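Take a look at the structures listed below.
Throughout, read-outs are computed from the coordinates displayed, never taken from laboratory work. Note that the structure is a prediction, hence the values are computed from the model and not measured. Cβ atoms are built from the backbone, for glycine too; each structure is taken alone.
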Structure P
Amino acid sequence: MIVKKVFFKTFGCRTNIYDTQIMIENLKDFEVVNSEEKADIVVVNSCTVTNGADSGVRSYINSANKHGKRVVIAGCGALSKGEELFANEKVFGVMGHSEKEKINTLLKSDEKFFKLGDLETLDKTIVQDYAGKTKAFIKIQEGCDFRCSYCIIPYVRGDARSQDEKLIVEQIEKLARNGYGEFVLTGTNIGSYGKDTHSSLGALLHKIGKIQGVRRVRLGSIEPVQIDERFYEVLDEPWLERHLHVALQHTSQEMLKIMRRRNHVAKDLMLFEFLADKGYALGTDFIVGHPGESEVLWQEAYSMLERFPLTHIHTFIYSKRDGTPSAKMKETLKGDVAKARLKQVEDLVEKKNYNFRKALKSSLDVLVEDKKGDTYSGFDQYYNKVIINSKQDISKEWLHVEFFEAKKDANYANFKI
């Protein structure tokens, strides 16, 4: 019997990385391969957060078709673009989020399929390994109850719902026994964890921190309004990464209203200053070019952003998403102006990050992830890249780095026995 080979192409966020692993765990009658060339079937785990994401997925699907592959689309793009791709015979099959655990049956079929499923299901599969990766991703919840005016994700992921706490703990325990020490908690809106189960993200973190083998817990993006007293209680725990990503999206209060955001700039600044005083490196998301972002509001926002103790940033130029409230708003900003503002924000935070690293007095705890010749790299507890020269193989090792040099692109160190 000839066993068909499957290649997974994953686009987008950490949640998609986890979702791909769910599909791999449930694929029993196929061989998973690490390149498209070797594959009979290509499963595209897609992202649809921006027009650019859609374009990248569509371009990849067209290329795979030209190479004679049977293409199946999964992920968020299956919900937003799957019907169109299926109707135009660009894909053999379409799989919604709730169908991931049925992938073995779906791929065995010789008939084309269109299975969007529902937006209420939570996966029950326990992931026990991440081949080739040094850290493990754990999806603790799915969906989002926020309805920010620009965002399509709640419409393709559904409302917020929490994964069973026992399943999360069991999964981390098994992965820790398999040698993983760093765990990245992910989801659509992880700060909402527990709202439907009489728990909270802070309460979950308390339990994760007690699991033997857990050395570092990293969090995906959380909202300022979701940081509560229970979360404050874990801030001094040694296993919590000294980097938090708290989503602002903008620093003009008027723009936050236009975007239908729940955070408040003045309170956000107080929160960031408090966390910085606790020794945390701080990242955020920031959107430029959203309808309504006048020159006056932009200058107000940039002046406020200069006051935030930021070290990392994900910047985006506003991308119109059909079906969202922002899509109906009048466009007011030219593309070149948006690009200039994007660069302004990125340059500002790059300087802040460099100054943060130069001022550090503490040593660095680094998990080595990549190797190029005698040069290794990984990330420290502040989520900054550290490049290490070593004659000894230190792949996947945890290193305590006492001496390092902060350069603009990264921190640099030498490893000696």
Structure Q
Amino acid sequence: MHRSLKSRTFARLVGASLALASGAMFAASGAQAQDKGPIKIGFSQSLTGFLSPNGKQALVGAEIWRDQVNASGGLLGRKVELVYYDDKSTPSEVPGIYTKLLDIDKVDLVVSGYATNEIAPAMPVVIRKGKTFISLFGLDVNDKFKYPKYFSILPTGPDTKGSFTEGFFDIAAAQKPKPTTVALSYADAEFSQNACDGARANAKKHGFKIVYDKAYPPPPKTTDFAPIVRAIKAVNADLVVVCAYPLDSVGMVEAANEVGLSPKMFGGALVGLQATFFKDKLRAKLNGIVNYETWVPDKKQMYDGTEAFFKEYQARAKAAGVDPLGYYLGGWGYAQMQVLGDAIKGAKSIDDNKLADYLKKATFNTVMGPIKFGKKGEWAQGRMMTVQYHDIKPDANLETWRGMSYQTVIAPKSLETGKIIYPYEKAHK
């Protein structure tokens, strides 16, 4: 009995010692997590220059995500810090920014800023450093690189290049009598070239004859778009598809109104028309245009947290001097960071290889809807839309753009809110 009592006493002492040691190790582990400092996420962003109306939206979205994550305790027991620099809407600025982020600032992770033309020049730096890279609105950037740790936040789906104009051509092909000819005009820049490659493929698929196919130097090299539109008007194509960035999108729409362009359908891949700033500039000149879109405030596109996000964004917008609605890039800037944050939690790591492995397998539920990545890091299933603008008055204002009264989703069928007004001239009046 005496031996048994000694054994039990020894066992209790050992158990207590192990418990104390375990507690000490846990406390030390927690302290070490905090001692590591914040998880630093680096990127460039277009905060000045012609892309800034969209880039600044994306930044506010990212900042809202950061603030919410930090308020809830951070990631892996660490706060999150965003480290970013203005790329001035100039691609040549981008490689130097990412080199600085990784070599001098020693950020833990990198993501992209907004837009294809700014993402492509970051890729060589990112690849050389072996970093996982979640991009924001880059059109088929990874086609040439085929980098296994690249992931795209853009709802194009597997047919990346064709997705921007797929709905346009599908709708055109369904008209009776079917139009037969198409004119293609595009900026001599990465995004526009990619989108126009897709437009050519879509035209061929539906049997349309291309009667005009010309590039123009992007702004500031081109400032007067009237000669381009007059040349397009001269070929008298049934369909006119333009692939352009914000300044040339505005220039082409204004020139079309000035010259009196009146094809049966006009639009395509006009970046910029989605932003409140450019809608305010063009107003009724937008009527009749059929263009791509990535999200609209329709009830079918309200996902978990969507309304709450835009309420928070719009509350911050005025003080931040950004797009007051944030429908084009605000939500996507938040979703980009949501995906990264959920990958960190899922992989339980900020190791780039572990994150890439997790990103390839998981489905991410974001304020902009579910995202699952497929080949080349693009979406396994796309969710691009085609909308038509209509009934916009010369005095249209923020309340107009806040809702759906001025735009109709005409493709895909699953998100459709109405039918096209055809031809263009009928809706343009």
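Work out which structure the value -14000 belongs to, where helix-only ellipticity at 222 nm (-39500 (n - 2.57) for each DSSP H run of 4 or more, over all residues; to 500) was derived from one of P, Q.
It was calculated from structure Q.
Look at FRET efficiency 1/(1 + (r/R0)^6) of positions 129 and 385 (r between Cβ atoms, R0 = 30 Å, to 0.05) for each of P, Q: the largest one is in P. Could you tell me which structure in P, Q was used to calculate relative contact order in percent (Cα under 8 Å, 6 or more apart) as 10? For relative contact order in percent (Cα under 8 Å, 6 or more apart), the value 10 is produced by structure P.
Which one of P, Q has distance in nm of label points 7 Å out along Cα→Cβ at positions 89 and 345, as calculated from the coordinates, equal to 3.6? Derived from the structure labelled Q. Computed over structures P, Q, Rg/Rh (Cα atoms, Kirkwood Rh) reaches its largest value in Q.
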